Structure P
Amino acid sequence: MEKQNLNKQKGKERKDDILGCAKNFFFTKGYESTSIHDIIDELGIAKGTFYHHFNSKEELLMELIKTLSDELTRNLLESVAERKPKNTLDKLKLIHELHFDWVQQNPEMIFFFLKAIYLPENLILKSNLEKEMIKRDIAFLSDLIREGQQDGSFSNKMPPVFLAEMIVAMGNVQNEKFALYMLGLNDTDPDLIFENEKNSHDLFSSILGIKVPIEFPFPKEEMIAAAENLRKFSREFEKQQSNKNNAKRNPLKSSNSKGGKAK
């Protein structure tokens, strides 16, 4: 029994090693430029060890996103608890504010995973991941709504799961628009992004039946600047990757550009 537990622990540690290594590669090289060989060579493990834990690079990405999402949620709730909100309404305000702060501070994490998810060849992955995240979001939000109904923060007494489903569906539409804008896949006016976010926020308050509507907490200039910073990060990373790929294809030209003309 003790040996079995030890083997399980070693297996978990190896899986965590693979996830950590993949995260580093995805953040530096990009998901599409990272191969399974990169990961197993870096860790010095056999290919069979990788496939014992993950069936494919796509499955690895999905597991990594879920792991980081769990970590984000856990850290977010710990930060909220430390501030000791008076009621669910105050808790909801803190969640909004802390999440926005996190988005501003972690553009690279948001970019790399959105880019991977929106690759044409990853449509099935995107669909599966969305189903998983929707299920998690509804569970989290329905618990929050139930708590708010009990302490009087929310006056709408409809079933919490139903209300959570409505809010998550609305949020996913906005998230999709924001993701496409950040990746440069559409040219939505940044002012419109802000207005849509604000309107969604107001509708969110209305659905829950918040007696004193929560004032939209993010100044327009800050929200637009955050969106532009994410888009700028996306452009800069794409440019860097393009330069690296060109250097690999034309090593002599790259060497000449750094040290002058070859003699």
Structure Q
Amino acid sequence: MSLKETLLAIRANSFLAPPHAFELALEMVTHIGSTDPQLRDELIYSTFSHWIEEGVLSPEQLQELLAIALDDQHLFYRIGESGTDSVFTRSFSVLLLPLILILHRNHPFLAKEAILYLKDKLFAYIRQETDLRGYVDEKGWAHATAHAADALDDLAQCSELDQTDLKQILGVIRETITGAKSVYAYEEDERLVTAALSAWNRDELSLDDIDGWVRSFANRLDSGYSIEAYTGRINMKNFLRSLYYRIHDQEKYKRIAATLLPLSAQRA
């Protein structure tokens, strides 16, 4: 029986795990970048989602799975390529991180050093990823930026991270918005806003910290007429607008909304 057939049968049985669940999980992660969207997204990812949430895999097994997801054959597989199928391996490896982090926050099993190592690897991946495609015809979602944003979102909620770490997350989000080489067209800005708000809502950052971060976008605004400058302005404007509408009715962020409004209204 093929992996796809096995997982179809498992899904039909409400994702009930077989006795050899971890061995199957290792096979799943080997095929995590399959170009078959049903196998990659509907079966492999969905099975991981159910099994991790339901505690099918032990802490030791999850630590091994995390190490694999972060390695050079998964999160960094052929990093730097754009327009090739390697993006599916990277973007679905990064999507394992939120699943593991959510479980850790509810039932801690990772050492602080492991969380900080994950943070460093995630930052490095985001800074090196160049394939920003969203949906790929016949192959389904790549969506590397959105998946990385989901990982940042759950990372920001980890109590192991302090004020400095949260500022670093906001810095990476700013880089992702202002440094992209193409316009985000698949609501990546919304996913990044969610990550930013998770950092804000930890209450480790002062309003001055947050206000300064918002204002820093204007300092990175290129007023030139190149396609790169135009792309950066569009992404920044869309992100700031999304952020404004997410917080404008929250009393605690009234000051931040006032800062955001004129920035988000700038012409591209």
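As an exercise: log10 I(q)/I(0) by the Debye sum over Cα atoms at q = 0.10, 0.13, 0.14, 0.16 Å⁻¹, calculated from one structure in P, Q, equals -0.65, -1.00, -1.11, -1.31. Which structure is it? Traced to structure P. When FRET efficiency 1/(1 + (r/R0)^6) of positions 112 and 176 (r between Cβ atoms, R0 = 25 Å, to 0.05) is worked out for each of P, Q, structure P gives the greatest result. Structures P, Q were shown, and helix-only ellipticity at 222 nm (-39500 (n - 2.57) for each DSSP H run of 4 or more, over all residues; to 500) at -27000 was computed from P. Could you figure out which one of P, Q the value 2.7 for distance in nm of label points 7 Å out along Cα→Cβ at positions 72 and 120 was computed from? Attributed to the structure labelled P.
None of the figures in this text is laboratory data; all of them are computed from the coordinates on show. Bear in mind that the values here come from a model prediction, so they are computed numbers and not experimental data. Cβ atoms are built from the backbone, for glycine too; each structure is taken alone.
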